[in-house]
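**Student:** These are the structures, in structure tokens.
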Structure P
Amino acid sequence: MHTLNLIEPSLSSVGYRIVVFPDGQPHIKIDMETVADEHKEKTITVYTRITNPTDLMLLLLAKNTLDYLGFARVELYISYLMAARMDRVMLDGEPFSLKVIAAIINSTGFQKIKIFDPHSDVSTALIDKSYAISNHRFVKDALEDHFSHYPAEKFCIVSPDAGALKKIHKLAAALHIENVVECMKERDLKTGALTNFKTTVQDLSGLTCCIIDDICDGGGTFAGTAQMLKEKGAAKVVLVVSHGIFSKGVGIPGVDALYCSSSYRRVKDIPCFDIMKYLE
């Protein structure tokens with residue numbers, strides 16, 4: 001398969017070099033010795049993570065370069081999509097950020113786009129010719145890794161809020177997990193403050209509760225949920241997240257074990273699974 005891998009350069013069949021000009025503008029230079037005429041008649045797959053505006057700009061420049069070189073079909077795999085959480089206008093006076101990012105990506109003309117565990121269905125609704133890659137294989141690997149060390153633990157999987165519930169039930173069906181715990185919380189959209197963590201389950205005594213979600217940023221949702229689960233008797237709380245931002249570090253109060261992928265970045269000190277395994 002012919003690839004331009006902006007996540008793992010060593011895996012890219014097309015060689016390239018990234019330059020950043022003094023004014024901060026990113027630039028890409030393709031190694032023409034790695035591009036043959038017969039390659040241009042086949043599909044080339046671009047792999048990227050879009051964590052900031054520079055990543056997005058670099059992707060646009062890479063696609064423009066491939067178009068000028070005459071590649072007939074260019075497909076895109078995104079490990080992390082910036083602004084996926086901003087999938088609606090939260091408050092008056094704020095932008096619909098995901099719609100803006102989607103419009104930029106749509107302007108490039110990729111023939112197919114796949115996105116690893118996007119925050120909601122809005123991403124694939126807004127981005128043309130796009131499809132979600134589920135987190136099922138990643139979660140399966142994370143749970144198998146954990147329970148290979150603790151085989152005797154009885155466990156449940158936990159949806160931390162209403163937004164994650166639909167995906168949690170699809171995951172449970174795919175992995176044949178029967179015990180699903182639904183949790184809720186309240187968020188003040190103006191301040192971001194989280195309160196009123198609760199669940200309909202009254203007794204979690206002795207269970208390892210595995211919270212599954214797409215993104216961990218500051219970790220407030222998971223700290224509050226973990227505390228509530230342990231008040232219900234949970235013996236241990238394990239957190240499995242597809243995209244580990246960890247803006248406040250990986251030490252989350254109440255969370256006993258933490259797993260993520262390298263979709264956003266490679267994370268030290270916790271099990272961090274290589275995202276390239278799941279971009280298929």
Structure Q
Amino acid sequence: MPRLCLALASVAALAVIARPTAADNAALRSLASAERAFAAASAAKGIKPAFLEYLAQDAVVFEPTATNGRKAFESRPASQAKLTWEPAYAEVSAAGDLGYTTGPWELHLPPERNLPPSYGHFISVWKKSRGGPWRVALDIGVSHDQPASGGVGSGEFEAGPTHAPGRPRAHAVDLKALDQACSETARAHGMAAAFAEHAAQDVRLNIEGAFPFDGLEAVRAQFEQAPGTFRFLPEGSGLAASRDLGYTYGTAQRFVSGSDVAADSSVYLHVWRGDASGGWKIALSVMNPLPKPGTN
């Protein structure tokens with residue numbers, strides 16, 4: 001299966017500055033290197049061995065709902081399929097212990113399957129203990145048509161905003177409460193309004209079947225085409241030691257025509273980032289529809 005298989009704030013000294021190069025940030029360089037090494041392991045050893053090498057013990061993947069990643073891959077037979085990918089964007093916490101990567105993937109099945117390649121974008125949340133290696137804490141992704149540019153092999157890479165070193169915020173942050181606040185807006189006014197209030201200007205959105213949407217205006221325009229209102233039901237979360245990057249995941253329900261019964265649902269990931277004023281915004285979101293009951 002493709003790669004379907006980070007709250008925030010700081011003291012005044014912690015600032016987020018725009019668009020550094022990867023060379024400016026040793027932690028970001030090491031994260032991007034870990035992602036590339038993960039991809040190289042997949043090419044050299046196969047999909048299953050690579051995932052078992054790089055997934056954290058408590059890693060989460062989606063099949064289609066959240067499940068323990070290591071158990072999921074341990075139960076799979078070895079595959080002759082070739083899965084390749086590379087990071088195109090990454091962001092790392094000030095503590096250098098939490099980050100995320102995203103970029104294109106390609107899946108080539110064995111020739112005897114006589115099927116065309118599959119394409120998409122992965123999103124991985126990574127964590128790192130002091131002195132330890134980067135390991136994948138959560139892996140999710142989307143599939144889409146073959147990209148005309150920027151696919152695997154393009155070498156394109158963009159560094160996310162720098163989280164300058166500083167003391168962590170004195171008070172812990174309830175990440176699930178951030179999701180709840182976003183959920184209240186989405187339930188009352190829809191997703192476009194929720195993201196207008198709770199997302200960063202440079203937010204990235206990934207939805208199954210579509211190329212990634214970059215920037216708040218593009219994301220709002222996409223959600224304005226989605227009828228109904230939404231409710232987020234968080235299931236898990238993670239937080240950087242510097243409390244400037246975190247993530248939540250769970251199930252999102254969609255409601256239409258004022259009904260209190262969900263019309264359908266999706267799994268979701270929110271990566272939350274602190275801004276210079278101490279607020280919280282969604283930096284990245286993934287929403288993948290779940291099959292309706294009774295369908296395959």
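**Student:** Upon calculation of distance in nm of label points 7 Å out along Cα→Cβ at positions 66 and 202 from the atomic coordinates, which of the structures P, Q produces 5.7? Don't skip to the answer; put the middle values down first.
**Tutor:** On the way: P: 5.7; Q: 2.7.
Matching structure: P.
**Student:** If we compute distance in nm of label points 7 Å out along Cα→Cβ at positions 162 and 194 for structures P, Q, which one ends up with the highest value? Show your work: numbers first, answer last.
**Tutor:** Values: P: 1.7; Q: 3.5.
Top value of distance in nm of label points 7 Å out along Cα→Cβ at positions 162 and 194 goes to structure Q.
**Student:** To which of P, Q does the computed value 16.1 (mean count of other Cβ atoms within 10 Å over residues 114-121) belong? Working shown, then result.
**Tutor:** Working: P: 21.4; Q: 16.1.
It was calculated from structure Q.
**Student:** Here's another thing I want to ask about it. As an exercise: Cα extents along the principal axes in Å, calculated from one structure in P, Q, equals 55, 50, 36. Which structure is it?
**Tutor:** Numbers: P: 64, 47, 35; Q: 55, 50, 36.
Computing Cα extents along the principal axes in Å on every structure in P, Q gives 55, 50, 36 only for Q.
**Student:** With mean projected area of the Cα convex hull in nm², for residues 42-81 alone computed per structure, which member of P, Q shows the largest figure? Walk me through the numbers before you get to the answer.
**Tutor:** Details: P: 2.5; Q: 2.8.
Going through P, Q one by one, mean projected area of the Cα convex hull in nm², for residues 42-81 alone peaks for structure Q.
Quick note: the coordinates plus some simple rules give every number you see, no bench work behind them. Predicted model only: the values in this text are computed from it and were never measured. Cβ atoms are built from the backbone, for glycine too; each structure is taken alone.
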